[in-house]
1. For structures I, II, which has the highest computed value of distance in nm of label points 7 Å out along Cα→Cβ at positions 149 and 181?
2. If relative contact order in percent (Cα under 8 Å, 6 or more apart) comes out at 25 when worked out from the coordinates, which of I, II was used?
3. If mean count of other Cβ atoms within 10 Å over residues 69-76 is computed to be 14.4, which of I, II is the source?
4. Here helix-only ellipticity at 222 nm (-39500 (n - 2.57) for each DSSP H run of 4 or more, over all residues; to 500) was calculated and came to -23000; which of the structures I, II was it taken from?
5. Here FRET efficiency 1/(1 + (r/R0)^6) of positions 29 and 125 (r between Cβ atoms, R0 = 30 Å, to 0.05) has been calculated and equals 0.50, so which of I, II was it run on?
6. For which of I, II does Kirkwood radius over Cα pairs in Å, calculated from the coordinates, equal 22.2?
Structure I
Amino acid sequence: MKASGSKEKILTRIRKALDQKVPQPFSNIDNQSSIYTAPTEGAEMTFAKNFTGLGGQFMYCEDTAEMSQAIVELSKAKNWNQIACWDDNIIRLLDRKGLNNISTSHDKDIMKLADAGITLCEGLVARTGGILLSSSLNCGRSLSILPPVHIVVAFTSQIIPDLKDAFQLMKERYPAGLPSMINFATGPSRTADIEKTLVVGVHGPKEVFVFLVDEALDA
């Protein structure tokens, strides 16, 4: 009974405290306006600047033909033996350029052996330089993180200003329910957990490329 009485006293004090109105010290705060300064340059330039500042590698392409040719040349320069890709349109574009070392296997052990993985994305966030990915993309959860190099094919129409716009985009794109995984990839994977020494590529790719194309993907 004594314990019950002490509990009731505590609850009574809590109820009284909740009934007392506490004046807000900063009642005139503007919660609607953005706290960030509006960029003075275009969205493409803003994204490219922030993305490369995070260690990413950026290339602008006028069309899908230029994009596919650039990926072929990158593959030759890097001496890649195998590239993992699950998007049929991208595979056809690269095949037309003579790239025949593409793997479409979904086996994780095989993906780990690939030199690079190519995926699309949900969008590009200009202010943060982040790549918006989700499990609803045809690359799933694994293709963007298992190979040591991640190549993202994106389009100028996919650039969004800020994080709040990214979340709004996802809500509108998936009205029945958000994907089980939403990820903002900001350049190569890095960690300083081990002896506070920065290590790149521990939890994901060591290199991230974004090929930004100024047209829709139409193979």
Structure II
Amino acid sequence: MKEFDQLVKVIRKLRSPGGCPWDRAQTIETMKKCLLEETYELIDALSDKKYKIAEEELGDVILIVIVIAEMLDEKNKSDLKQSLNRAKNKLIVRHPHVFSKKKLNTKEEVLKVWIKNKAKKKKRSSVKDRLPKTAPALLLAYLFFKECRNLGKKNTGIDSSDVVISMISDEMDKFKKETKKSKKEQIISEILFKAAQLASFSGLDPEELLRQNVFQKAKKVSYGKARKKG
């Protein structure tokens, strides 16, 4: 695609010795922050169904990704073409029902094969190896329970939302009676974990639910009228 090639060419010029001082001063660390910021902006636009804005934000995310790829290439740590080839090969290998004669008839079967092939390729020994360390905690809980569900495993030995509700109630009773800070921290941690588990039984994302709730509540909290000076 010529547009992609032209974007790469512009980025390389900006990063070159005769390019832009600001672009040349950027590092992997600064780009990590930019990537996170632009990704959230893209998600906001998609969530609000503002597709023209999403089009622009998608371009920004692609831009940041290519800049990072160029930085790695400059250090001889990676190559953009190799990244694209790896992505292509990954799709082929993980879709044997499309690119080979293996039969997978349902999306659940496809998902299980995908997860197991990915775990084998990345040499994962447990679900812990699948969880991104820097992700928000509620998102981690969501990913954990989703992975358990996709693998056909019970959520940490609990198979009923009623059981989880009862356990949350027990933890709250403990919290009321507890006086030690360390114990309270442990109990709150369990309540949050169980709340995420409860959401998982309905296939809900606790991170998204809490985010929506916070913004709804924040609308109702006013700073009050600004006082006139003088």
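Every number in this text was worked out from the coordinates using simple rules, so none of it is lab data. The shown structure was predicted, so the numbers you read here are calculated from the model rather than taken from an experiment. Cβ atoms are built from the backbone, for glycine too; each structure is taken alone.
1. II
2. Corresponding structure: I.
3. Going label by label, the one that fits is II.
4. Working through the options, I get structure II.
5. II
6. Answer by label: II.
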